[in-house]
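These are the structures, in structure tokens.
Every number here is computed from the coordinates shown, using simple stated rules; none is lab data. Here the structure is a predicted model, which means the values were calculated and not measured. Cβ atoms are built from the backbone, for glycine too; each structure is taken alone.
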Structure P
Amino acid sequence: MARDFSASGSAVVASGFSTYFPIRTISVWVYRTGLGGGNAGTVFSNAPSLLWDFGSVYEFYQNFSINPGSWRIAMPTADAWHHICITYSDSSVLNDAVFYVDGSTVVVTESNVAAGVPETTVDPILIGNLAGNSFNWGGSLAEFAFYNAILSQPRITQLAAGVPAAFVQPENLGCYVPIWGYQAPEYQFKKGSAPLCPVTGTSLFAHPIVIAQGIRSAGGQGAGY
């Protein structure tokens with residue numbers, strides 16, 4: 001089971017994960033039913049970066065010392081599961097975020113031009129909300145993963161096909177929260193210590209069926225965890 005974050009204050013906290021990755025890939029399954037809290041439902045946040053919903057677009061935001069950078073894509077269809085993947089490197093303010101929807105690259109619009117140096121102080125990842133818990137995601141989320149590398153197109157295709165993140169380039173997997181819904185706190189898979197993830201609010205929702213198919217396709221490969 002996934003979790004529905006539509007209720008005010010809903011969140012899952014990836015406690016114990018507060019590492020800044022200047023080069024990163026973020027992978028998550030989203031099911032959007034509405035705008036969410038504050039009309040800007042948040043998929044994830046961890047202080048200097050976040051992904052949220054502005055009604056007709058998704059926006060990825062990265063804070064810099066002078067001016068933040070942000071990039072937008074058109075909203076995929078509502079009331080259906082979609083795999084969203086973002087790759088980004090903050091090594092230059094000229095770098096753009098790259099978005100994949102269901103395994104394919106999509107057109108990205110730079111909505112704010114970054115300036116200065118990137119902010120590197122991070123909080124634990126908040127899944128489904130923003131600090132203060134007033135911008136809860138309007139729908140359900142599953143299979144959240146954070147990598148310390150830019151994943152290649154074939155790897156992202158695997159994730160979009162439903163292969164769990166634990167089986168996809170695990171040597172660069174910094175944080176993986178499947179959001180199975182079987183217990184609260186939620187499990188977190190992370191090299192070294194792996195604290196449980198506190199859950200606030202939320203309700204259960206059917207997991208993307210493609211994940212079960214992806215587990216079978218992985219063929220029992222070692223996940224490295």
Structure Q
Amino acid sequence: MRLLRLAEEWAGGPVEPRNLLPIDVRIVAEQLLGLKYDEREELREDSTDPGRRVVVGKLDRETKTITVSGRQSKAARRYAGAHEIGHYEMHPQLVNLHEKPIEGGQQRAVSLPIEREAQEFAAEFLMPDKLVRELFYERFGRAMGPADIDENVAHYLSVGRHLVPSQVRAMEPVDRAKLFANATTFWGVHFPSMTEGFGVSCEAMAYRLFELGLVK
């Protein structure tokens with residue numbers, strides 16, 4: 001992991017991978033890839049057409065610049081930046097790209113293969129498989145499916161909502177995963193939510209938990 005090696009160079013010694021969370025998209029772009037990374041309040045297609053559409057991410061390979069729109073949540077800006085890094089790393093044929101990437105699990109709705117690849121890259125980049133599993137098991141002990149939802153589990157997952165086990169079991173897996181993504185306490189132990197720890201949206205974290213088989 002190049003980011004880990006860079007962090008260890010800066011620290012002058014070993015660095016625990018989890019201490020890199022949430023992964024700093026700007027540092028990766030600028031320090032590891034040698035790109036310019038910019039955020040602008042409003043970002044539009046490069047065109048003289050006054051009706052040119054607003055976009056959330058741009059990649060200009062000629063100037064080695066990634067630009068993301070500041071008119072998004074912090075989590076969405078990070079996802080857009082990671083998405084553009086994915087294009088830069090995997091798709092050398094793309095020289096000048098303006099787009100509105102779809103965040104999180106909605107990547108299934110993206111039809112172009114290169115867009116799906118960039119979405120998958122962003123998910124793996126911001127939510128590395130090993131770290132997601134490690135932190136999930138620390139918080140919840142094991143992968144969770146409908147059969148694991150008893151009164152105690154439902155209580156910790158539905159603070160403020162007062163859901164009963166049957167309601168949680170009946171949820172679609174991704175909706176159930178959102179409860180785990182946002183949970184901040186389990187069996188009396190308090191911790192940052194998975195969403196907060198990885199710096200992503202609840203939806204993105206939930207789909208990652210589902211895809212990794214951590215919530216079924």
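Of structures P, Q, the largest value of mean projected area of the Cα convex hull in nm² belongs to Q.
Of the structures labelled P, Q, which one yields -2500 when helix-only ellipticity at 222 nm (-39500 (n - 2.57) for each DSSP H run of 4 or more, over all residues; to 500) is computed from its coordinates? Numbers along the way, then the final one.
On the way: P: -2500; Q: -12500.
Corresponding structure: P.
Taking FRET efficiency 1/(1 + (r/R0)^6) of positions 24 and 184 (r between Cβ atoms, R0 = 25 Å, to 0.05) from the coordinates of each of P, Q, which one would give 0.60?
Values: P: 0.40; Q: 0.60.
Among P, Q, the structure yielding 0.60 for FRET efficiency 1/(1 + (r/R0)^6) of positions 24 and 184 (r between Cβ atoms, R0 = 25 Å, to 0.05) is Q.
Across the set P, Q, relative contact order in percent (Cα under 8 Å, 6 or more apart) reaches its highest value in structure P.
Here mean count of other Cβ atoms within 10 Å over residues 8-15 was calculated and came to 10.4; which of the structures P, Q was it taken from?
Values: P: 20.9; Q: 10.4.
Source structure: Q.
One of P, Q was used to compute Cα Rg over 2.2 N^0.38 Å, for residues 144-207 alone, and the answer was 1.20. Which one was it? Don't skip to the answer; put the middle values down first.
Details: P: 1.20; Q: 1.04.
Attributed to the structure labelled P.
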